[in-house]
Structure I
Amino acid sequence: MTGFLARLRETAHLMVGLPSYAAYLRHMAERHPDRTPMTEAAFFRDRQEARYGGKNGGRCC
């Protein structure tokens with residue numbers, strides 16, 4: 001996928017509330033290099049719980 005189409009896809013996902021797993025991986029590498037990131041499936045499950053009534057507040061920082 002070209003860079004433009006990838007950015008367009010990411011923008012569309014953010015507009016409808018789909019979180020970016022790639023952004024999460026970048027965040028984990030930059031801010032929490034000592035922690036193992038969640039799998040993609042676990043990440044989306046966690047984001048759904050945070051958005052629709054999960055136990056934690058949905059933010060790590």
Structure II
Amino acid sequence: MTVLKVEDMHCEKCVERISKAFDKAELTYEVNLSDKTVSVDGCENCVAKAKEILEDLGF
């Protein structure tokens with residue numbers, strides 16, 4: 001599990017946007033709003049895809 005810090009995640013709407021995009025990409029993940037983190041389970045390609053999605057979403 002790789003933990004990504006998402007400092008710009010501020011509310012449940014942010015969590016919803018991230019979750020929707022990660023579900024669409026079929027990633028295994030956990031979003032933690034209080035810690036402002038997203039944990040991604042998978043290979044290096046999965047983590048790279050997660051980082052790309054977060055960047056595309058503006059995080």
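Where a number appears in this text, it was derived from the coordinates with a stated rule and is not lab data. This is a predicted model, so every value here is computed, not measured. Cβ atoms are built from the backbone, for glycine too; each structure is taken alone.
Points worth noting:
- With respect to relative contact order in percent (Cα under 8 Å, 6 or more apart), the largest value across structures I, II is given by II.
- Among I, II, structure where helix-only ellipticity at 222 nm (-39500 (n - 2.57) for each DSSP H run of 4 or more, over all residues; to 500) as derived comes to -18500: I
- If Rg and Dmax of the Cα atoms in Å is computed and equals 10.0, 28, the structure in I, II: II
- Looking across I, II, the calculation of distance in nm of label points 7 Å out along Cα→Cβ at positions 22 and 38 that yields 0.7 traces back to II.
- Given 1.9 for distance in nm of label points 7 Å out along Cα→Cβ at positions 14 and 30, calculated: source structure among I, II: II
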